[in-house]
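Right after this note come the structures.
Derivation of every value follows stated rules applied to the coordinates shown; laboratory data play no part. A quick note: this is a predicted structure, and the numbers were derived from the prediction, not measured. Cβ atoms are built from the backbone, for glycine too; each structure is taken alone.
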Structure P
Amino acid sequence: MHAQRIYLASDAIDRFDLVASRTALELSTTLIRALESGAPSTVQRTAQALLDELCRLTRLAGVQLQVRSVRPHNTKGELHGIFYPRGTGRRDANPYEYSSANGGGPLIVLWMRTAQRHDVVKPKTFLRTLMHEFGHYLDYALLRLGDSPHTAGFFKRESFLVRMLNQGSPRD
């Protein structure tokens, strides 16, 4: 019953009360250029700055970001990103496992290279994945849903975030 209430609440919300600042728009553009460099540290710094700005706009505590190189994969496919509401407490944590016993603050982990060919992911894909995982953070911290199921409403909120950051900027 509790899970159903969360699901229905999530599904009913299609956007956030959020307007991108000039800084957020500039950081989004800078992030796209940083991806072209192929340097994970540059991408991480820029993406973290973007998250910090979005957290400032929503008046939320920051969420930590780790950008790793090659996506992990298993029989189910490649992992693009993952959100840990309470962090992992370990930089080398297995991306397919989560344990609240590890502690820490909220953490987003993204990978910037494909698993098979090790190509840098397309900028639009990376930004969407970043906003997808940030959307999970917003579900917990801003909307206080207690969980963040993949409802139609969740995907509408994700698209809202991506469109907000793509204002007037053509993307690949």
Structure Q
Amino acid sequence: MRDIWLVSDTHFHHKNILTFTDDKGNLIRPGFSCVEEMDEHMLEKWNSVVKEGDIVYHLGDVMMGDKDHFKSFWPRLKGSKRLIVGNHDDIKFLASGAFFKKIQMWRVFREFGLVLTHVPIHKSEMRYDTVNVHGHIHQNKSPTPWHYNVSVEALNDYTPVHIEQVSKEINENRLY
């Protein structure tokens, strides 16, 4: 059986993200001297858990910057990739390069009680008894217990998270 992994907001090759700060003035991606170092670190973390044949749902904001660099970098990441479109994604470019098996605006996993989106959605927009797994807000906490942030800055050292781990954490922390 193939494992399913979740990640968002990698912003591969986005030089300016290394200068972004939180509301206290702290870098949101500290410790990287250059974008190449950041990209290689995220690649190492991705490939440390994802196996060939696994499925990875990338919840948007994949890359910004040099598209030729991305074309050579992207195949180094393991897994069969699916994109949930983010607000910074160049959909035309990402669709034309066969980088993803599927490109969607959202994905519902009823068996896990999850709806995957890029931007956190309001509870009234969620169907069934679901939790919204999202990105977009980087290091910030999710707005409610009905949301789960998988932006790389919110994850364990930029490492994609397994869908069953997300489901387990949600069920342990739910406030019904």
**Item:** Answer label among P, Q for the case where helix-only ellipticity at 222 nm (-39500 (n - 2.57) for each DSSP H run of 4 or more, over all residues; to 500), calculated from the coordinates, equals -6500
**Value:** Q
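Given structures P, Q, which gives the highest value for distance in nm of label points 7 Å out along Cα→Cβ at positions 64 and 112?
Max of distance in nm of label points 7 Å out along Cα→Cβ at positions 64 and 112: Q.
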**Request:** Work out which structure the value 39, 35, 18 belongs to, where Cα extents along the principal axes in Å, for residues 32-119 alone was derived from one of P, Q.
**Result:** P
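Figure out for me which of the structures P, Q the number 40, 19, 14 belongs to, where Cα extents along the principal axes in Å, for residues 16-55 alone was derived from the coordinates.
Q
Can you tell which of P, Q yields 24 when relative contact order in percent (Cα under 8 Å, 6 or more apart) is derived from it? Please list the in-between numbers first.
Working: P: 29; Q: 24.
Matching structure: Q.
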**Message:** One of P, Q was used to compute mean count of other Cβ atoms within 10 Å over residues 24-31, and the result was 19.9. Which label is that?
**Reply:** P
